[in-house]
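Asker: In what follows, structures are represented as structure tokens.
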Structure 1
Amino acid sequence: MSRQRRISYMVDKETGYVYSRVASEVAIPVIDFAGMSSKDNFAIKANLEKFNVLDVCRSLLSTVGTRKIPIEIKNEHRKFWGMSLLK
């Protein structure tokens with residue numbers, strides 16, 4: 001019997017970044033300072049990184065759960081978690 005994984009989305013009220021949670025792990029966007037350069041006017045880039053929910057529970061206090069996330073962002077998170085993309 002295969003168990004279906006469920007993804008939950010949260011938005012950080014301070015930064016507007018979208019987090020996602022699957023089971024006991026959370027995907028959090030982490031700013032890539034090394035990837036910033038003058039070529040693109042120091043545009044901020046963030047990569048999703050996986051954390052144990054217990055290790056980042058304080059960070060989650062500033063988030064609010066929601067399902068109203070643009071499909072492009074949902075698909076970034078779904079790809080990160082190895083799930084099929086939405087149409």
Structure 2
Amino acid sequence: MPRATVADRKATKAEVSAHAAEIRAAASRLALTHARVRDDGTVVVHSDEPGYRATVRLSQSASDLVGTYVHVITDDVPGAAHTSEL
């Protein structure tokens with residue numbers, strides 16, 4: 001299967017949640033913590049590192065798992081509110 005990209009359809013919360021354990025494990029390997037999901041399927045994580053390299057890598061890994069684009073953001077942005085546990 002070709003790699004999912006930002007131009008693809010974005011994964012839903014149900015699609016992301018179905019792979020929660022694998023996405024949490026991938027986040028942990030990238031030193032991203034407290035993985036959560038918004039109602040629109042966006043994954044929200046905490047990062048102690050500057051920049052977005054780890055979140056981009058998590059998005060790629062999660063997209064490969066889910067089969068469609070998974071948007072990942074850090075919890076230091078306004079859009080990170082209103083999440084539930086992944």
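Any read-out appearing in this document is the output of simple, stated calculations on the displayed coordinates, not a laboratory observation. Since we're looking at a predicted model, the values are computed, not measured. Cβ atoms are built from the backbone, for glycine too; each structure is taken alone.
Asker: Using relative contact order in percent (Cα under 8 Å, 6 or more apart) for the comparison, can you identify which of 1, 2 gives the largest number?
Answerer: Numbers: 1: 28; 2: 38.
With respect to relative contact order in percent (Cα under 8 Å, 6 or more apart), the highest-scoring structure among 1, 2 is 2.
Asker: To test your reading of the models, identify which of 1, 2 gives 2.0 for distance in nm of label points 7 Å out along Cα→Cβ at positions 19 and 35 when calculated. List each step's numbers first, then the result.
Answerer: On the way: 1: 2.0; 2: 1.0.
Derived from the structure labelled 1.
Asker: Please state which of the structures 1, 2 yields -10000 when helix-only ellipticity at 222 nm (-39500 (n - 2.57) for each DSSP H run of 4 or more, over all residues; to 500) is computed from it.
Answerer: Details: 1: -4000; 2: -10000.
Checking each candidate, the match is 2.
Asker: Continuing with the same structure: With P(r) over Cα pairs in 5 Å bins from 0, in percent coming out at 3, 13, 23, 23, 18, 12, 6, 2, 1, 0, 0, pick the structure among 1, 2 it was computed from. Walk me through the numbers on the way to the answer.
Answerer: Details: 1: 3, 13, 23, 23, 18, 12, 6, 2, 1, 0, 0; 2: 3, 18, 30, 27, 17, 4, 0.
Label of the source structure: 1.
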